[in-house]
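Engineer: These are the structures in question, set out in turn.
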Structure I
Amino acid sequence: MIDMETRCIVDLIESRDTPDVIKWLGTYPNIEIVARDGSIAFKSAIDRAHPKAMQVNDRFHMIKNLVTSIKKAFQRLIIGRIEIPVTSEKAKQRTQYLTSLTRREKIIEAKSLRRSGHSYDEIASILKVSTTTTRKYVLIKEVDIPKETISVREKEHLDATNKVKYKAERVIMLHEKGLQIKEIAKLTGYSTPSISKYLVRDFNCVHGQYGTSRSGLLEPFRNEVLSLRGEGVKYEEITNRIREKGYTGSVAALRGFVAKEKRLAKDILKDKEPTELIDKKSLLKLLYKPIDKVKELNQSQMKEIIKKHPIVEKLLELLTEFKDMLGGKKSGKLKSWIEKTRNLNIKELNSYINGINSDYDAFRNAIIYSYNNGLAEGSVNKIKSIKRIMYGRNNFELLKYKVLQLESLKGK
């Protein structure tokens with residue numbers, strides 16, 4: 001417990017159980033305003049110990065929880081990378097490079113075209129290689145054709161997708177025979193949430209994170225690397241260029257990165273027209289900063305993303321409106337914002353709205369007043385540091401005594 005005026009810790013309690021907190025709060029009869037986080041246990045304890053006290057929810061947690069809800073909705077509704085029409089010549093060049101044939105595929109295609117009666121010059125023109133290279137491809141023996149390779153991660157992905165597909169097909173078949181979800185769960189051993197998910201009309205067997213890039217040394221240079229490869233720049237030269245910008249990895253790592261991007265592009269880019277892939281991570285950055293601060297995205301790409309996923313614009317608008325309402329202290333707009341959010345019928349946001357409705361007055365007070373829970377959060381960090389320093393040589397009472405003694409020295 002911190003006094004918001006003196007900014008000093010007043011007391012500590014060892015338990016978070018509601019009865020203990022009620023008894024503890026009852027020893028401070030002069031409490032009029034309480035700034036807290038969204039804990040229902042604390043809300044209940046304050047309601048019973050000080051029914052007339054004004055409670056104020058913490059704005060940081062309000063924003064954080066909303067952003068988390070929208071982020072979860074994005075991850076559920078948008079699978080992997082987003083495929084959109086190319087928005088620039090460089091993007092087109094990157095896509096053409098990513099979807100170009102591998103050496104193995106060129107050899108197989110050259111042999112097939114030759115058997116169909118095409119001349120070496122015609123094959124060279126189709127494959128965009130020299131006539132000399134075309135002759136080499138055609139003359140390569142079948143046993144010398146490079147083997148098709150697949151990474152361990154790709155094999156795991158294919159196995160997992162096939163496994164989910166089998167489960168979904170089995171559940172749908174049983175449901176069509178008239179079995180209810182609980183009956184299917186009992187028969188198959190699958191969980192009821194999974195069965196409900198499989199029965200959704202647009203259910204996708206592909207894992208939601210498939211195609212999402214992992215953080216790595218080359219992620220910041222992705223577009224630049226692929227553009228340079230599309231222009232025919234050698235790996236060694238690309239490595240030297242990006243090392244000047246902070247890359248510390250090897251040429252081999254660069255080759256592996258490009259190979260992975262090519263495999264992924266061929267798996268995802270299904271349309272005949274040139275398209276480009278936008279990483280979902282770039283989209284999630286818009287939850288924290290404006291588009292002009294996200295270097296991986298531009299306005300043209302954003303327009304295409306919204307055309308494909310209109311819900312993206314609606315969710316970003318909700319977040320902007322909530323921040324504006326909070327920053328401008330426009331408490332009168334809270335009910336209309338709740339109604340607008342509820343109408344989207346997105347389960348992650350419905351859960352957030354239920355949280356607001358169960359603690360409406362505290363949410364509304366957070367918009368009106370400037371009180372916040374920052375003092376408590378900072379004090380908790382300080383207490384944890386003291387606790388770690390005293391590890392093995394203290395109990396709660398000693399920790400409490402030390403903290404309160406330190407607080408009493410403030411300003412002296």
Structure II
Amino acid sequence: MACDHYHRYEHDIDLMAQLGIQHYRFSIAWSRIIPDGRGTVNEQGIDFYKRLVDCLRDKGITPHATLFHWDSPQALEEAYGSWQSRQMAIDYADYVTTVVSRLGDRITHWMTLNEIPCFTHWGYGVNSDPPHAPGTRVSSLKQVWQTSHHALLAHGLGCQAIRAASPVPCSVSLVDNFAVTVPINESPDHIEAAKKAFHTVGKNGGIIFPALTGKYSPALLEKLGENAPDIQDGDLKTIHQPLDILGFNVYFGDYVRAVDNKLGYEIIKFPEHYPKLNMPWLHILPDCIYWGIRHISETVGRPDLPIVITENGCAVADELNSQGEVIDIDRIFYLRQHLRSAHRAIAEGYPLNGYFLWSLMDNFEWSYGYDRRFGLIYIDYPTQNRIPKASFDWYRECIRTNRVV
């Protein structure tokens with residue numbers, strides 16, 4: 001058990017109201033709605049989300065639902081290898097229709113998939129054990145890229161399913177944790193280097209580019225060669241669906257500089273003592289928010305697309321003091337700097353429309369279990385007591401005054 005939200009959601013929503021939030025992002029579990037992945041619907045699962053959403057709305061909080069956050073039904077893994085098969089995209093779209101047709105009278109903000117790289121490129125490993133579920137070994141990089149292509153198809157079919165099933169006009173978005181390249185300084189040559197690097201750093205060229213432009217980045221395809229995924233006729237049209245919003249999950253970035261080499265840029269390795277928080281990858285680089293947003297407008301060429309930061313936050317080594325408090329000034333420092341970066345993007349006219357902090361409460365952090373805490377609310381796991389941290393009070397004041405404090 002992590003935070004037992006299923007049984008304690010009413011109290012948790014009371015805490016949201018105390019915090020002052022007006023929007024809440026949560027995920028719907030495919031396996032809770034259709035335990036076998038396709039076929040019989042578990043209406044009790046639907047009823048839980050109805051209760052949750054009704055309670056949110058009673059408190060004046062707008063629900064934003066993510067339809068897939070990495071929890072693939074085990075039955076589909078056993079049937080055809082889940083994301084290794086195109087069938088997964090079809091079954092996902094049917095699941096989306098099931099959910100939206102039942103909850104679309106209550107929810108008008110939908111997100112298709114959360115962080116495609118995490119359940120594909122980190123869930124399938126080439127002759128090695130990957131860190132995330134399903135933890136499947138494959139024999140080639142091409143097979144890994146095929147899984148993310150199938151996920152993009154699921155996104156496209158999911159967009160179509162949402163719009164077809166919703167009984168009212170609604171907002172549709174994709175949530176991606178695209179890698180952010182930050183120029184070492186903002187001279188023209190380093191900015192250009194960061195834009196060049198954006199195409200091939202992380203999985204950008206094969207996920208955010210086809211989703212937003214209808215084409216894989218040519219730079220990535222050249223780099224992949226025979227390891228590029230197979231793309232059938234019509235796939236890219238299906239993938240490139242109109243979006244109302246792009247959800248941007250952002251925690252860190254990479255510094256880039258211009259150099260005289262074949263690529264024209266270099267990704268800079270972080271020094272050993274560069275400041276970071278309680279994850280091995282969580283280097284503190286607040287400009288990642290500003291540059292991520294700017295890259296979508298300028299590098300990807302989508303200045304028309306509104307952006308909402310759907311996750312931003314940090315894990316720190318939270319501890320209860322002798323007064324039973326958590327004084328997480330390291331988290332406050334991180335959040336303050338990142339909100340200032342978001343403010344810069346808005347001040348310069350980039351289309352940043354919202355911000356969701358990750359996360360409201362501590363939870364089970366995937367392969368790290370209970371050890372890494374991201375929440376504004378401390379969860380005492382044995383007792384399930386909720387203890388608002390110092391960052392809870394700080395963020396409440398940001399919301400109350402509508403400024404970075």
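Read-outs throughout are calculated quantities, based only on the coordinates presented, and are distinct from any laboratory measurement. This one's a predicted model, so the numbers in the text were calculated from it and none came from an experiment. Cβ atoms are built from the backbone, for glycine too; each structure is taken alone.
Engineer: Taking relative contact order in percent (Cα under 8 Å, 6 or more apart) as the criterion, which structure among I, II has the greatest value? Mind dumping the intermediate values first?
Structural biologist: Working: I: 28; II: 14.
Top value of relative contact order in percent (Cα under 8 Å, 6 or more apart) goes to structure I.
Engineer: Which structure, out of I, II, was distance in nm of label points 7 Å out along Cα→Cβ at positions 183 and 327 calculated from, if the result is 4.2?
Structural biologist: The read-out comes from structure II.
Engineer: Just checking, which of I, II has the largest value of FRET efficiency 1/(1 + (r/R0)^6) of positions 175 and 263 (r between Cβ atoms, R0 = 25 Å, to 0.05)?
Structural biologist: For this comparison of FRET efficiency 1/(1 + (r/R0)^6) of positions 175 and 263 (r between Cβ atoms, R0 = 25 Å, to 0.05), the top structure is II.
Engineer: Output the label of whichever structure in I, II has the greatest value of mean count of other Cβ atoms within 10 Å over residues 63-70.
Structural biologist: Numbers: I: 17.6; II: 21.5.
By mean count of other Cβ atoms within 10 Å over residues 63-70, the leading structure of I, II is II.
Engineer: With volume of the Cα convex hull per residue in Å³ coming out at 149, pick the structure among I, II it was computed from.
Structural biologist: Values: I: 259; II: 149.
Attributed to the structure labelled II.
Engineer: Computing mean count of other Cβ atoms within 10 Å over residues 335-342 gives 14.6 for which of I, II?
Structural biologist: Traced to structure I.
Engineer: Right, next: Could you figure out which one of I, II the value -18500 for helix-only ellipticity at 222 nm (-39500 (n - 2.57) for each DSSP H run of 4 or more, over all residues; to 500) was computed from?
Structural biologist: It traces back to I.
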